[in-house]
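Heads up, there are several structures right after this.
What follows is calculated from the coordinates using simple rules that are stated; it is not laboratory data. Everything numeric in this text was worked out from a predicted model, so none of it was measured. Cβ atoms are built from the backbone, for glycine too; each structure is taken alone.
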Structure P
Amino acid sequence: MLDELLAKNEHFLQHHTLPQIGHAPRKRTALVTCMDCRLVQMFEDALELERGDVIELRTAGATISTPERTPADNDLVRSLAGAIYLLGVRKVMVIGHTDCGLSHVDPAVLTASMQALGVDPQRLIEEQHLGDINGLVHWIGAFHDVHVNVQEVVQVLRSSPYLPRIPIHGCVIDINSGKLTVIDRDPLEASA
């Protein structure tokens, strides 16, 4: 894969010259979304986003794992803080998607995959004080309903002591059609 990417990059460099743009997002917005490979390019096309428009932060499931929600001092919050304080972001949108892999995690498949790749799930559960397999599933960030997950992540971000109170919206994008649905419209937006 590396050689393929290097060849494609060389082709790109021979046929394209990128314009110089600033590092602050033109739309002053950060989008928190999922790392799902099906969102690559579809996400930007469905929202008509261009290079330089927004900051994109991608996590598995566009979520914060349950153990990291309470202190709200995780990498997602840290990245948003940098975007807000250093890059001028003044709005955040959490955008989950339908048919997310984290919405239907099978504990048996998870542990079998870990074991096949040389990681002992039981040892991890014990060392990290996760309790049991359900704790491991929560650690990885699994959830059952993307709408509920988006609302929960929005609430964690709104209540984080590390972030100022700026509009934070929650949406779900349909992985097959690209349709965006608002789940939680921040009332702060209407008063701004």
Structure Q
Amino acid sequence: MEDMARRNTDASRVLNEEYQALLTNDKGALKASLEKIKKAEEDVVSLRRALIRELAQVGTLLVNKEDLLRLAFLVEDIVGHINGTAFKLSHLRRPLVKTKKYREPLTQLIDLLIEEVSKQNECVRALSLNPDQAIETASQIQRIESEIDNRHRDLMNEVLKSVNGYRDLIAIKDAIQAIEDTADAALRAADSTSIVALGV
């Protein structure tokens, strides 16, 4: 589980690399970012399968087996959303993302998302070391997600008011929504981590 969460964090950080590549029009770096995230998703799926096999071997010895399985699928869900976000970001046109009123809020949203996914990683790591810390970290994730919600709404309002052209409007709206959906996925995983922590 810890390896899955760590790979999610690595994948989320690549979103920042991808966005910088988009701003500098570095097509090679953009492609490499997408490939890194795709590879991270494949790794997480493999790790989740291995974890299910391990849990099956433990049998009825583990009381909270179902909660752990649910958490594994929710942790996997995060990287799927990160991959979707990366795909949608890659379709933004450079002149649009270079515009200051979109560039800075998008950068802040991506940074907050990286922070949230990193905290989810800490949350999972704390399960085996300090379950109380896992619950505390989950509450921090909730605060970050709430901030992402607010910034998502503000940016969406700005985009709906000022973006010209349907293609650009749909592309940036989809990218912003994908970031919000990823944040929601991390929050669901945090809630699930709290449930597991209570059973440890």
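Quick notes on this one:
- Of the structures P, Q, the one that 4.6 was derived from, the read-out being distance in nm of label points 7 Å out along Cα→Cβ at positions 25 and 73: Q
- Origin of the derived value -32000 (helix-only ellipticity at 222 nm (-39500 (n - 2.57) for each DSSP H run of 4 or more, over all residues; to 500); candidates P, Q): Q
- Each of structures P, Q was scored by relative contact order in percent (Cα under 8 Å, 6 or more apart); the highest score is held by Q.
- Distance in nm of label points 7 Å out along Cα→Cβ at positions 65 and 89 - structure with the largest value, from P, Q: Q
- Among P, Q, structure where Kirkwood radius over Cα pairs in Å, for residues 49-112 alone as derived comes to 14.0: P
- Each of the structures P, Q was assessed by mean projected area of the Cα convex hull in nm²; the largest value belongs to P.
- When Kirkwood radius over Cα pairs in Å, for residues 57-168 alone is computed across structures P, Q, the figure 16.6 traces back to Q.
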